[in-house]
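Every number here is computed from the coordinates shown, using simple stated rules; none is lab data. Everything numeric in this text was worked out from a predicted model, so none of it was measured. Cβ atoms are built from the backbone, for glycine too; each structure is taken alone.
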Structure 1
Amino acid sequence: MMKNRRSLFERIAGAPYVAWSAMFIIAPLLFVLYFAFTDRNGSFTFENILSLTSYSQTFVMSLAFSLIATTVCLLIGYPLAYCMSKTSERVRGILMVLLMLPMWISLLIRTYSLMALLDNGGLVSTLLVKLGFEKLTFIGTDGAVILGMIYDFLPYMVLPIYTSLTKLDKRYIEASADLGCNPLQTLIKVMLPLTMPGIISGVTMVFVPSISTFYISQKLGGGSFDLIGDTIERQFQNAVTYHTGAAISLVMMILILISLAIMNKFSDNDEEIIV
């Protein structure tokens, strides 16, 4: 009897979450699915999906930019997280606030601030000219967009890795040193496998928003090229082409789900190895 009551209470407690998921997750996905496979008259068609071949270069560019940004964030984020984990509790708190502080500011404001620094007539360019160097021409390049992704999404890489490092049992590090491992061998054979769940979480949290971003590429890219997020936004702004936008969104969701499944698979395998 008590078990049935507890089960009923759990169902009631979970009802708001189920309703929220149905309205704001499942329903939008169904709308995207519907419009992706229908034309303006509501007739079923594959034309929207077949037309995506013309956006293959945009897909490749978005994938390349997101992979580069994710890799750089990992290369910067892991040493930064390691250094944070080796400090005292007081210093950790200060570093955590400094890391989280930019995330309290809107993405729009952060991107505009980066533009003010790196624009052709911005602060950095003006300083270089006064020092006798040539004017910096950075906005409107691939590097500016990738830098914007790194700047905006780096904390998402650092935080899960930092959590994994703080939970790492120091006895494993001491044991590896006792067995003759140098610091590099300890990093590769001990620390990286044991902190792989944090790395997978960080890679996921950076890769997913990077591949779907649109505002960063619009402002820092100077309108010189489009990523997949820019294309989706432009398609939905026009009532004639929003079916194509839905098809692109559907393909993006499938690619992201595949990426998440692969990363979770690696994470599950690593956890089994650790155990």
Structure 2
Amino acid sequence: MIAVFNAITNIAEDIEKNVFVDCDRFISSGLSDKERNEQARSYCSSVIQREFSRVKSIHSFIGKQHKNQRVNNEKGRYKVTYVAIDNVDLLDVNFSLGSIFGIYENEMDAFHLKAAMYITYGPTFQLVFASKSEGVIYFSFEDGEFIERDPLSLDVEGKINSTGGLASEWSDEHRELLDSFFNKGYRLRFSDALSLDTHQILFKRGGLYSSPATPSFPDGKLEVLFEAFPISYIIEQAGGRAISDKGRILDMTNVQLGQKTPIYFGSKNEIQIVEDFLNK
């Protein structure tokens, strides 16, 4: 696991330097937005693949974008999923974006998820790591290295209401749920980059993130193996909860590659309110 962690710190430094600090190489490239975004995403993927290919304990790795599983070492223990760059469409507005990693042992399912990590780039350059033995710890980058900081944990209740999906596609029930939180003084905080929205809930010690099923995404928007499992794992290790409209995310079984899900995660009190609302 240490070798996997070190590989991800190498990934973080390279992408921060060559995509975010030097983002003009993509933004001022003369390419269309679509071409520019694909170039940035391809660069991030190539860095991840390069670093993971050097780690003998990694059996294989697979990215969300193209889903081509690459076998690295038949004797390796870990299978790693990754989101190379989270919502690259926001690259030209100087938002923090991120990469997300799920580290599975032998099998890619929730039971075999041994650790999860995400990196935040740009104005906020940090790394968050979660495992059952370590809990949730984060590292900030200072003077050329990642420095470990205090562990992260969620209070039982927060004040952030972060919700995805087009407002015009929210069901009346989902709108009523959101309003119930706003009426209690919750603040809207949403960047549309999953790693950053997770980061904000963790650093503010609580709140609610919701990504419901909508007409555009009837099965939900987040992919289970690449996004929902790793983020749910991090949230639960921080003392929070993560559910879909059918139950706990990490209880999902027989998950297929590319399968999506609605998701609600955050502090325990908020998720209890969501559960009660969904079960009315």
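Numerical summary
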| read-out | value |
| --- | --- |
| Computed 19.6 for mean count of other Cβ atoms within 10 Å over residues 126-133 - originating structure among 1, 2 | 2 |
| Origin of the value -0.60, -0.65, -0.92, where log10 I(q)/I(0) by the Debye sum over Cα atoms at q = 0.16, 0.18, 0.27 Å⁻¹, for residues 174-221 alone was derived from one of 1, 2 | 1 |
| Comparison of 1, 2 by relative contact order in percent (Cα under 8 Å, 6 or more apart) - largest value held by | 1 |
| Read-out Rg/Rh (Cα atoms, Kirkwood Rh), computed value 1.05, structure in 1, 2 | 1 |
| Identity of the structure behind -8500 (criterion: helix-only ellipticity at 222 nm (-39500 (n - 2.57) for each DSSP H run of 4 or more, over all residues; to 500), calculated), options 1, 2 | 2 |
